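No value in this document is a laboratory result; all are computed from the given coordinates. Just so it is clear, the model here is predicted, and its values are computed rather than measured. Cβ atoms are built from the backbone, for glycine too; each structure is taken alone.
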Structure 1
Amino acid sequence: MDKTELILASSCYGNPSKPALVLLHGFLGDKQDWQALMPSLSQHFYCVCLDLPGHGNSPSITLDKPGFIQVSQLIEHTLAALNVSRFHLLGYSLGGRIALHIVQLMPDKILSVTLESCHYGLDNQTLRDDRIQSDELWDERLQNLTMSEFLSLWYRQGVFADLTDDTRSQLIKRRANNTAAGLRSIYLATSLGQQQDLSNLPNQSASNWHYFVGKEDQKFTHLAQRWQHKAPITLHYFENAGHNIHLTSSQAFCDTLTLHLLKDRT
């Protein structure tokens, strides 16, 4: 199939006459990651949850390095097929980094930008090279380990230190449906090491920018605070939450998101 004919898998919730909210999950996730939020968010927004390439029910595609623009173009094509022309944009982790490139690709379609635990990009080539080298090791693990073995190692990284043993076990069980081939089709092409420093992007945007960070996620708390000194982003801190706020603090996440998006609209 020609790439121009490809669309991503999606699940839509709510009334299409309401403002659209496009939700992008992180690496290893899928559109079902947002399911618990839909009863609340769909009261106010037409929620469009997408599976990124190589995840969930979306196809895997061959990506250039970097592959951010290709993925963003595929999202643009999918949204056009869904008749979504303007939208609020929410991205978690990898989904947030892809969201940054969507803003670059179609700035006039963006109503607002909300990023959850998202890196804006490394600021020098040495750091990017180091990250690529690290991600190549993870890619080798994807190739050589079983999915359960890979996931057990992945969720032992420091950024996930707030997870309880039960939550970690549930995540590993849920993510075991991923395929190594699907994940590898996107992983290195969207490595943080392939991404340029986009910290100045909010200064060039007419949209309101919000950043969600868990107080227990020290790495991204410090990153968010540095970013706020560079650009007009509003930080929202969540108590008793780490890297994945929408998983561990879903109601607070929904309440905060709804409040600021409805406020931005007025």
Structure 2
Amino acid sequence: MVEIISLLGLGVFSGFIAGLLGVGGGLIIVPALLYLLAGQVEQSILMHTAVGTALTTIVFTSLSSVRAHHQHGAIHWQYFRKLTPMILLGAFSGAMLTKMMSFDFLRLFLAGFEITVAAILYFGLSSSTHLDNLSRWVWLLVGYLIGLVSAIVGIGGGTMTTPFLTYNKVDIKNAIATSAAVGLPIAIAGAFGFIVAGWHLKNTSGLGFIDTRALLSIVAMSVIFAPLGAKVSHQVDGKKLKKFFALFLATLGILVLSF
């Protein structure tokens, strides 16, 4: 019962943050599942299960979050269309690649990634080039890398998409909304990849690397609280939101390092 309550609470918090920051919630869910599933899932596949389960929850959370952001007219769908094709390929291939990665490699990769992105956001690094002036090959490369890295660390892509958009002069609130939309194809392709990659496993509590009990508990609450987070994101100061996002990522990175 304590575990179920913890998973439901995780769904509440991750759903709200997903809507607020456009991150999909995986950055919260993966570290939390490392602790909640420890002892129940074999150590060698613990990180894989946490990542696969997190990505699958994002499928449902993103649908709820995107609907709320779209109602505010905040999503730049033209950028979504440019990124999505290669994101799908990158996310599926990233999920398949995790089969060859150890628990410690995935853990350190996630922590380093979170801390690096936090620094970029906090110090406000930006480009002198606007998104509309970027060449087609840049969009293809960025889309693939967002999908690849997002699937490896179990995120909806907001941690990469939001900095990429803000770096290229997109307002933080529009960047968050567009990132929430980008998270949906990442989550779908990544979840499918983790099912396929872990299909050989036996005696698991789900499909492949996905823990269905954790999935259902988290989704039950996250889809309710994601729209609330999206609503709040359009009511707060953009600069403060950006700083909070950066500090939030850095804290999570440190927690993962200490696991």
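Quick check on the output: 51, 45, 38 is Cα extents along the principal axes in Å, derived from one of 1, 2. Which one produced it? It must be structure 1, since only it matches. Structures 1, 2 were shown, and relative contact order in percent (Cα under 8 Å, 6 or more apart) at 20 was computed from 1. Here mean count of other Cβ atoms within 10 Å over residues 57-64 was calculated and came to 15.5; which of the structures 1, 2 was it taken from? That value comes from structure 1. Out of 1, 2, which one gives -26000 for helix-only ellipticity at 222 nm (-39500 (n - 2.57) for each DSSP H run of 4 or more, over all residues; to 500) as computed from the coordinates? Of the options listed, only 2 reproduces it.
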